[in-house]
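Chemist: Below: a set of structures, written as structure tokens.
Computed from the coordinates by the stated procedures, all read-outs in this text should not be read as laboratory data. Only a predicted model underlies this, so the values are computations on that prediction, with no experimental measurement involved.
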Structure P
Amino acid sequence: MSEDMRAKVTIDVVSDVVCPWCFVGKRKLDAALSLVSELEVEVNWRPFQLDPTIPQGGISRRDYMAKKFGPEKIAAIHERLEGVGAEAGVAFAFDKIERSPNTLDAHRVIRWAQAHGAQSALVDRLFTLYFMEGADIGDRDLLARLAGEHGMDAATIRAALDTNQDAVAVQQEIASAVRMGVSGVPFFILDGRFGVSGAQPPEILADAIRKAAAEPMQA
């Protein structure tokens, strides 16, 4: 590592767990991190909701996609994503997904996972469950069980999910990202100063991380 490069870079990933490009983006970020193994990189997962109007409990994904994109376009959208996913090691199984969930509860659990150092692992599992196994990641029992598998107390999380705990805080984080100009996800914020939009190739993300490490922090 060059003497003028700082040892640690923080990446805030603005993402939604029902965003297929975010799943691809995570895989590409994982690959990028392996290219900058000489640096210490802290990754924090920040919330975004592609559609906050979906009711708690979710809706039929088939109906939702048909209404949003038109039934004649869905196959082409899925085919393109399956090709992109295959290149990134993601085996999308869109035919398994029955529900389009509201992701606010998932984002609350991701927020709570930060104190346990389990955010990235939990996010990866949520992506996998939704896009590859067709699980309903809006289901509170499932979310509590996942929390228990990632170092949290499942019963405590299950009880908290039935309250409004941190719901406003998550919504405020999303509003803050929008004010910063984030209109699409994934969006990577490096050291709170540099932004990289979209599921970029690992080499581009790695270069951005090195740039952030080389740039002196403002006093």
Structure Q
Amino acid sequence: MNDLLPLITVYLYVALLVLVSEMTAIKNELVSRKFLHIMVGNIAFLLPFFESRIVMTFLAAFPFVILTFLMTPYSPVKIMSRTTRSGHALGLFYYSIAWTILAFFLFERCDAISMGIIAMSYGDGFASLIGTRYGKRNYKIFGAVKSFEGSVAMFTATLIMFLVVSLYYSREITAFLILLAIFATFMEAITPKGLDNLTVSIPTAFLYVMI
């Protein structure tokens, strides 16, 4: 019963973000999509209020796996939106899968889950936004074309939010956060578009736990 309030809050928060995103998509689909991508990451600050692994994983996170898949072009039921028409079709779907996996395996470490979510949302979101708009110097690793401007934005946004998360969870701030931000930036740089929602968040969260 104690999980009911955070569960409802998650659904209301995401619903509000989707509504705002759809409204702003009329003027600028890129900004709208990245607004949703980045702001969903604030779910990280609701995680400590969950008391049940089952609720967080299968009632808060997993339903979005189904919903976001239904919003892709691959869905048998067409629930397309302006937000999902732009960008990588499976981006939000991978996003939801990552949160579900982290919620199940790292439930006792909400700080680690948050690090993964933040790197995926704020870091990757700003990397794509800045890289798309201002990226001039491109580079290619393992077939993934990225920009130096986007990578700098990724590192900067990730590190700043790592500090915020550390303060929020009353964790010690050490130089390791810089290395963790570099790692997340590297993972984003070598991963093809869309899949970085998986390859950034999950390894970053588990690396935070291990070290």
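Chemist: Check the numbers for percent of Cα pairs over 28 Å apart across P, Q and tell me which is largest.
Modeler: On the way: P: 30; Q: 24.
If we compare percent of Cα pairs over 28 Å apart over P, Q, the biggest value is for P.
Chemist: Quick check on the output: -19000 is helix-only ellipticity at 222 nm (-39500 (n - 2.57) for each DSSP H run of 4 or more, over all residues; to 500), derived from one of P, Q. Which one produced it?
Modeler: Details: P: -16000; Q: -19000.
Source structure for this number: Q.
Chemist: On Rg/Rh (Cα atoms, Kirkwood Rh), for residues 17-104 alone, which of the structures labelled P, Q is highest? Display every interim value, and only then the final one.
Modeler: Working: P: 1.04; Q: 0.99.
Answer by largest value of Rg/Rh (Cα atoms, Kirkwood Rh), for residues 17-104 alone: P.
Chemist: State the single structure among P, Q that was used to calculate P(r) over Cα pairs in 5 Å bins from 0, in percent, for residues 153-192 alone, giving 6, 18, 19, 17, 12, 14, 13, 1. Could you put the intermediate results ahead of the total?
Modeler: Numbers: P: 6, 18, 19, 17, 12, 14, 13, 1; Q: 6, 26, 29, 20, 11, 5, 2.
This figure was derived from P.
Chemist: Supply the structure label, taken from P, Q, corresponding to relative contact order in percent (Cα under 8 Å, 6 or more apart) with the calculated value 33.
Modeler: Working: P: 33; Q: 21.
Source structure for this number: P.
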